[in-house]
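What follows is calculated from the coordinates using simple rules that are stated; it is not laboratory data. Bear in mind that the values here come from a model prediction, so they are computed numbers and not experimental data. Cβ atoms are built from the backbone, for glycine too; each structure is taken alone.
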Structure 1
Amino acid sequence: MFNVMKAELRKLRRPTLLISTILVVAALTALFTSIVFLRANSGQGNGQRGEIISPATLSSATGLIYGFKIVSFFLGITALCVFASQTAQEYSLGTLRNLLVRQPSRMKILAGKYLSMIIFAIALVVIDAIVAIAVSYSLAPHAKVTTSAWFTASALALLGKTFINVLLGTIAFGTFGMILGLLFRSPISSIATGVIWSLILENILAGVVSSTQKWLPGQNFDNVAQGGSLTVSYHWSMGIAAAYLIVGFSIVAVLFKRRDVAN
């Protein structure tokens, strides 16, 4: 299993994948964090859902992590695409057969691939946190935000809690992508299905029938990353997300183990 993990990490370190993903994540984080701080004194919406985030709010411990939280959904979508493509391409490129020659245990292959992609997700979240905090700190004087409350014990505890929540949400989206990759066995189909469902269909359903929000997988994954909301609790989202992922992963694991592998 660990040999599979190391081999998968070598694939994930490819510059075409690693550098481009890091640049996209860093750019989105810098962009949305900048919007929050540059528009803090404009009286216009600068928050996640169009709300006004004032300099007083940003001067509290929340200001340290707000830019970090605001891009958690995009981190999740990025993880979904990476997990789905890295899983499905073993079928589309015909490399799964070669892997099975070296490691006959399919469950060890699946576990090794999953662990390596979790490490990749951790790296993305760490980079996101560093960029968000750096941009927030550099733009704080322009937004007339004081940063003295950002480095208190309570602020650092909030940062640690937010980091764990964002990481859990990112891994949940990534696991969803891996499930789709194993199910469809095509990078394009799995990514398209995951992105369309999470970005478009779920938002339409949640907007038209608000009661569906607490049952939709992507909405709950994102709510875990946000640490809960006024409408859906954190613990509810954790339970629903875990249920979706455990059931979905169990089904595709059985398929992965029993399906014939074509040349």
Structure 2
Amino acid sequence: MSEPKIGVVHYNWPNFTFEGFLQRASAIGYRYTELMIGDIWDGKSPDGAKTAEATRKLMEKYGIQASTVAAGNDFIQPTKGELEAQIERFRTVCQIVPHAGTRLLRCDGGWNRGGKVPEFEWDRMIVESFKRVADFLEKYDVRVALDNHGLSTNDGDWQFSFLERVGSKRIGVNVDTMNYRWFGHLLPRINHFFDILAPHVFHTHMKDGRGVRKDYQGAALGEGEIDLKHAVQRFKAAGYDGAWCAEYEGPEREGGVGYEKCYKWLKENV
């Protein structure tokens, strides 16, 4: 049986340079990381492949490889032109990401920045956009993990329906174990989400905490209210072999202290 792939997100490490993050994460024991798109591409340069390869080589120096890259996409757009720009940007990201050492993208649905798009349009925009994306995933040999993030995709039953409607084997989910609770779902329902989505999990954000919305407080893994062991059990039973990627939003972010606690939990439980 292979060793579990214990990883960590990059974006939530305050006061660390990228190399400083790699050095500290590696010292803790992490061997995988979810990169931000800005770690490999500035969004404008035509040399995205070159900068992605430079990032990969820097990670190799510290014994870390990319588990996925956060695409930074937003498919809830007020105009056709803005949506088309997002689709084309996504196409470019698909071509760049393999140079960072992974063929998996962690994606959002959309954010409705500025509140310009009515909520009844969100579902259609997200589903239609990912159907279009699915048309070129095979060409670039990449996969997509849709996150339960923000307000537009934070429901496991909706995610399951989304997967059925898009109908691509290259599109699955990233399960953020805490985001469902932050959104307002009750704990038994969250376990139900873990159950139905287990066969479709391409990536994870292992995150813990307590409370909903303004009352949310992050915690180290095992110190909050999420039944993380249930998630691990269900995902492993379904054959999940991707990264168990820690995300910490508790009070001990400075110096990576909270991430030390998360690593210990993952090492003992996955």
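Out of 1, 2, choose the structure whose coordinates give semi-axes √(5λ) of the Cα gyration tensor in Å equal to 26, 24, 18 when calculated.
Comparing all candidates, it corresponds to 2.
Quick one: helix-only ellipticity at 222 nm (-39500 (n - 2.57) for each DSSP H run of 4 or more, over all residues; to 500) came out at -24500 when computed from one of 1, 2, so which one is it? Write down the numbers at each step before the final one.
Numbers: 1: -24500; 2: -13000.
It must be structure 1, since only it matches.
When relative contact order in percent (Cα under 8 Å, 6 or more apart) is compared over structures 1, 2, which one is greatest?
1
Comparing distance in nm of label points 7 Å out along Cα→Cβ at positions 137 and 153 across structures 1, 2, which is largest? Mind showing how you got there, number by number?
Working: 1: 2.2; 2: 1.0.
Top value of distance in nm of label points 7 Å out along Cα→Cβ at positions 137 and 153 goes to structure 1.
If FRET efficiency 1/(1 + (r/R0)^6) of positions 89 and 185 (r between Cβ atoms, R0 = 25 Å, to 0.05) is computed to be 1.00, which of 1, 2 is the source? Walk me through the numbers before you get to the answer.
Numbers: 1: 1.00; 2: 0.20.
It was calculated from structure 1.
Figure out for me which of the structures 1, 2 the number 1.5 belongs to, where distance in nm of label points 7 Å out along Cα→Cβ at positions 129 and 241 was derived from the coordinates.
Values: 1: 1.5; 2: 3.2.
So the calculation was done on 1.
Tell me which of 1, 2 gives 4.0 when you compute distance in nm of label points 7 Å out along Cα→Cβ at positions 57 and 81. Before the final figure, lay out each step's value.
Working: 1: 2.9; 2: 4.0.
Comparing all candidates, it corresponds to 2.
Which one of 1, 2 has mean count of other Cβ atoms within 10 Å over residues 145-152, as calculated from the coordinates, equal to 15.5?
Values: 1: 15.5; 2: 21.5.
Computing mean count of other Cβ atoms within 10 Å over residues 145-152 on every structure in 1, 2 gives 15.5 only for 1.
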